[in-house]
1. Have a look at P, Q and say which one yields 0.9 for distance in nm of label points 7 Å out along Cα→Cβ at positions 39 and 79, as calculated.
2. Given a computed value of 0.93 for Rg/Rh (Cα atoms, Kirkwood Rh), which structure among P, Q does it belong to?
3. For which of P, Q does relative contact order in percent (Cα under 8 Å, 6 or more apart), calculated from the coordinates, equal 26?
4. If we compute mean count of other Cβ atoms within 10 Å over residues 15-22 for structures P, Q, which one ends up with the highest value?
5. Consider the structures P, Q: one of them gives -13500 for helix-only ellipticity at 222 nm (-39500 (n - 2.57) for each DSSP H run of 4 or more, over all residues; to 500) as calculated from the coordinates. Say which.
Structure P
Amino acid sequence: MKQKLPAFDVLVDMARNDPQSLENLRRRLTNKVIQSASTDEQRRRLEGLQFRVDMERKRARSPLAATIKISEMMCHSLADLHRSMVTPLVSEVTDEPEQSATVLSFPGASED
């Protein structure tokens, strides 16, 4: 799966002078990552994530706007991951804790 990227200066030149080649490289590398997923479920999740990224890129008014939106998506995903690691699983927490008590009577208490 490992593929050596062109040098940074080459990528910059591609972006300026041949953006379609750069896009083709991006798609080819992305597809390699997706196809190398170890399970079908992981592959489907990666395909879904790539679909969301592609849609955000299409909806954005500029490349900078797309970058910001995709960065926000990553931050939200990281926050969700953090939250899942620091809070207990919902299945481990019951809706109402079991309560039991023994009622004791005190000697000498007057009943009205």
Structure Q
Amino acid sequence: MKDNIFEKARLAAQATASKKAEDIVILNVGEISSFTDYLVICSGRSKIQVQAIADAVEEQLAEAEFKIDHREGYKESAWILLDYGDVIVNIFHYEAREFYQLEELWAE
């Protein structure tokens, strides 16, 4: 089961890369999180790119028959969150990523 979860995270990261996302990171947070096993974090340089990254993730994971539980932030596109339960994809506009510093928050 864990292999399938990591495969979902890896596939999401590949989808972000297909739209030239920057600074793509997969964090294994299963040991410290009660709500997910992996976080995929990346950033884009424009609202259009951030939305295109989110679209690519949703399309590729749907093709692999992974169901999305929830999506937030698409219209504003400063921070789009795609919740797949055991994998959460965070797609930031690069300025929002610098502001929220999600990786540093999880490192603590």
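Nothing in this text is a laboratory measurement; each read-out follows from the coordinates by a stated rule. A quick note: this is a predicted structure, and the numbers were derived from the prediction, not measured. Cβ atoms are built from the backbone, for glycine too; each structure is taken alone.
1. Traced to structure Q.
2. Q
3. Going through each structure in turn, the value belongs to Q.
4. Q
5. Q
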